[in-house]
1. Comparing mean count of other Cβ atoms within 10 Å over residues 144-151 across structures I, II, III, which is largest?
2. I have 0.70 for FRET efficiency 1/(1 + (r/R0)^6) of positions 184 and 200 (r between Cβ atoms, R0 = 25 Å, to 0.05), calculated from one of the structures I, II, III. Which structure is it?
3. Quick check: 32, 24, 17 is what I get for semi-axes √(5λ) of the Cα gyration tensor in Å, calculated from one of I, II, III. Which structure matches?
4. As an exercise: distance in nm of label points 7 Å out along Cα→Cβ at positions 80 and 136, calculated from one structure in I, II, III, equals 2.3. Which structure is it?
5. Please state which of the structures I, II, III yields 16.4 when mean count of other Cβ atoms within 10 Å over residues 88-95 is computed from it.
6. Identify the structure, out of I, II, III, from whose coordinates distance in nm of label points 7 Å out along Cα→Cβ at positions 96 and 224 was calculated to give 1.4.
7. Quick check on the output: -8500 is helix-only ellipticity at 222 nm (-39500 (n - 2.57) for each DSSP H run of 4 or more, over all residues; to 500), derived from one of I, II, III. Which one produced it?
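Taken together, the values in this text are just the output of simple stated rules run on the coordinates, not laboratory data. Every value quoted in this text rests on a predicted model; they were computed, and no experiment measured them. Cβ atoms are built from the backbone, for glycine too; each structure is taken alone.
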Structure I
Amino acid sequence: MKSVKIAIVGGKGGTGKTIVASNLAYLISEREKCEVLLVDVDVENPCTYTLFDTSKEPVMTIDAFLPKFNLDKCVYCGTCSEKCPVHAILVVKGEKLVFFEVLCEGCATCIYVCPHRAIERGSREIGKIYSAKANNIDLVIGELNPGSRRYHEVMEKVLEYSEKLFRQYNYIIFDSPPGTGAGINMIISKADLIVVVTEPTMLGFSDLKKLTNLLKKEKKKVIIAINKAGLSRKMEAEIEKFARENGFEITKIPYSKEILETYIQGKLVVKEYPESSSAQAISLLYELIFSS
């Protein structure tokens with residue numbers, strides 16, 4: 001089965017990516033009469049499932065490398081401390097070793113440089129993958145363990161797990177984290193179409209421009225969705241001009257009490273208030289996607 005993969009991205013947090021991704025998944029499942037896979041790759045703050053009447057179930061844990069120190073072999077020479085690129089190991093006065101686990105990025109350099117083989121391979125849990133189901137929408141949810149910094153590894157495992165399921169679905173939607181880091185590159189490289197959710201503010205526009213620098217390299221169809229439209233006509237005009245100059249399609253989702261109310265209640269505006277201006281705007285986004 002040939003699937004269509006849609007990435008919902010945004011340069012900054014709080015633009016409404018999850019709202020767009022979840023409502024769009026529902027519209028596609030209803031109008032195309034098919035099952036949709038919604039992949040929540042915002043592993044530091046996954047919340048797609050909260051907008052559906054469902055609960056998440058654990059599928060697997062994600063483990064990563066963690067050094068194990070054999071102090072019977074260690075002579076506190078300090079080589080591991082000197083070579084650790086993130087300074088997660090400290091050797092004090094040649095007689096004490098201190099390991100800052102939260103700083104460790106799992107590169108395993110310490111194992112290879114230790115002249116006395118006093119460091120062994122260990123592991124620790126850095127995250128989990130969950131699943132959930134809401135009618136014709138199946139969710140895969142990645143979640144980083146609190147305190148861990150290794151979100152790229154969790155994102156990668158979530159995408160690897162999801163990719164095994166792709167052939168079962170006509171449509172896959174990725175709900176992405178904010179930013180322009182390596183994790184975003186992983187997501188957009190798998191997508192056929194990119195929806196950039198922004199807001200009509202100076203910060204939103206600034207982050208939009210950073211993000212679109214990445215998207216231009218991919219040479220894929222890009223739709224810019226201005227969420228919270230109506231807050232600033234001036235900024236909307238700036239974003240529209242930017243979109244035209246770069247060949248991006250554009251649509252607007254107005255800020256309304258219905259979309260705010262459903263978000264607070266953990267519901268979908270296209271389901272609860274299908275005639276509202278926000279629901280109609282998301283419906284237009286759906287039509288724009290399917291016109292390509």
Structure II
Amino acid sequence: MKSSTGKMATALVLSLVAMLLFPTFVDAQDSLRLRVMSYNIRYKNKIDSINGWEFRRDNIARLIQYHGADIIGMQEANFEQIDDLEKRLPDYGWYGVARMAGPTGECTPIFYRRDRYKLLDSGTFWYSETPEVKESKSWDAFYPRIASWGKFLDKKTKKQFFFFNTHFDHRGEIARQNSSLVLLRHVETIARGKPVIVTGDFNALESSVAYKNLTASGTLKDAVHVSKAPHYGPVNTSSGFYVSAKPLRARIDYIFVNDKVAVKQTATLTDQQEGRYYSDHLAVTADIAIGK
């Protein structure tokens with residue numbers, strides 16, 4: 001039978017061997033790991049019939065909880081929808097501003113786990129020639145469009161990061177092209193080289209000028225293309241409500257990161273019930289790490 005001294009010596013040797021063989025495990029404890037989600041939840045309206053918000057809100061909240069999203073950039077969320085999600089997601093705080101005044105108040109809100117993150121600063125800008133002017137729009141935009149951002153502190157690691165969430169215009173090609181430049185400029189001036197995550201419905205394909213504007217300089221990188229693991233699920237994200245054997249329409253929802261963020265894996269979520277998706281867009285996720 002080994003003495004207590006012998007057991008302690010054996011345990012010490014095993015610990016040293018583990019540190020030599022698996023140094024990355026030790027380093028990983030100092031990094032910030034989080035699951036990011038981008039999700040266009042479809043605005044509340046009276047024309048969606050069986051796919052109306054009242055039939056989808058529970059499923060959307062449960063999708064977020066089940067998949068363990070730490071921070072979510074939503075699009076097309078009005079204040080009534082945000083209120084409903086607040087009740088169903090009590091562990092989450094949120095920041096958002098309406099892109100236009102009115103009864104619906106459609107936002108691009110950022111939901112985040114309050115137990116993990118503290119919102120240090122936030123803001124919203126409009127896609128126009130005067131981004132700081134509320135409800136402004138330019139070029140061929142159909143609606144005023146916005147990006148909301150937050151500066152977050154991870155309470156455990158004390159690391160900080162910036163999160164931008166946006167929704168580009170659905171009609172104006174020139175507006176999307178110029179919006180990408182406005183977004184990129186604000187990312188660079190607000191974050192100033194700190195870790196950055198950008199989520200959104202960009203209404204633009206990878207072949208578009210808007211997408212190329214965002215990625216050409218190397219400031220932002222498409223999470224799918226820099227992920228260490230292959231992408232899981234379909235690449236396209238514009239789904240409509242009904243599950244079909246036909247290919248999904250297009251990829252227009254993205255997660256971008258800068259070079260301070262490592263992407264471990266990405267996925268497009270195809271959760272559905274009775275042949276109907278929970279929104280007319282699929283949620284996309286990225287598991288990321290920031291720093292050692």
Structure III
Amino acid sequence: MATNNRATGTQALSTVTRLEAIRKQFEPLVFKSKAAMQFGMEFKSVTHIFNAKKFKTLEILHITDTQQGHKCCAMDRLTEFRDWTLEEPNRFIVFGGDMGDFGTKISVGSPWEQMFEPDALTYEIANFWAPARHRILGYVGGNHEARTRLTFGDAGLAVASMLEIPYSSGKQYINIVYGDWNPFTIHLWHGSGSAKTAGAKMQLIDRTLRDEADAHLSLIGHLHTPMLEFMARKRLLPNGEIALIKCGAAMSSSFLNYWGSYGEQMNLNTSPLMMARVILEPCKKWELTLR
């Protein structure tokens with residue numbers, strides 16, 4: 001049923017071929033997975049099991065606030081981050097939300113800032129990330145995925161369904177079983193609020209970090225400012241002793257360019273494009289940086 005483009009001789013994309021073209025780019029998974037806490041089509045908890053003999057370290061990169069489809073999205077930098085992940089077999093990704101701009105007539109902003117209609121954008125995002133699909137460990141939606149709920153539903157569900165990855169419109173706990181880690185837990189949440197000062201943004205990070213009792217790491221975005229915080233959490237051990245467990249939280253920035261976007265128009269703070277990255281060692285050592 002597929003048709004060919006007469007000018008180029010290539011197969012034309014259509015409702016018949018579009019999903020097939022996306023899935024042809026998928027690579028096999030290199031880890032075992034299981035999901036839990038299913039609500040509707042969403043998963044609030046996922047576990048990935050890695051072979052420590054195969055991977056000397058694991059690098060997990062937070063990709064958030066890409067706002068693909070917006071005319072000010074830095075697609076060159078987004079492509080750079082995607083391709084950098086694929087350069088080494090031990091690099092993986094978690095999606096932090098606002099993966100598309102998804103502007104509609106009734107959302108904040110203007111539909112004329114968009115390069116695609118919201119439904120078409122879901123395919124564009126899935127096609128862009130399809131070559132890295134086997135590296136994606138989880139996905140939480142943000143306020144931009146929620147923009148389409150009053151029109152045709154949560155856009156994140158559509159993107160995740162095309163990529164066949166676990167999705168949550170709120171929070172997601174990603175458990176990494178690897179070496180002595182059983183598990184290392186990442187609390188993934190997009191973030192909230194409209195804080196403009198550094199102190200208010202850090203308060204959001206600090207509250208998120210302290211509210212998550214069992215997570216080693218909390219990753220958030222939304223406020224487009226790269227920040228890090230660490231603390232030692234008290235944990236009661238079976239033998240009655242109390243251990244101090246290293247925990248951290250990070251806020252990543254955004255792939256939306258400053259000039260020409262609402263950041264410039266509203267005179268918001270400028271931030272470098274930096275995404276949080278955690279490096280796990282099988283001996284239960286880990287580090288958190290901004291790349």
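1. Structure II gives the largest value of mean count of other Cβ atoms within 10 Å over residues 144-151 among I, II, III.
2. The read-out was computed on structure I.
3. III
4. III
5. Values: I: 13.9; II: 16.4; III: 19.1.
Derived from II, not from the others.
6. III
7. Corresponding structure: II.
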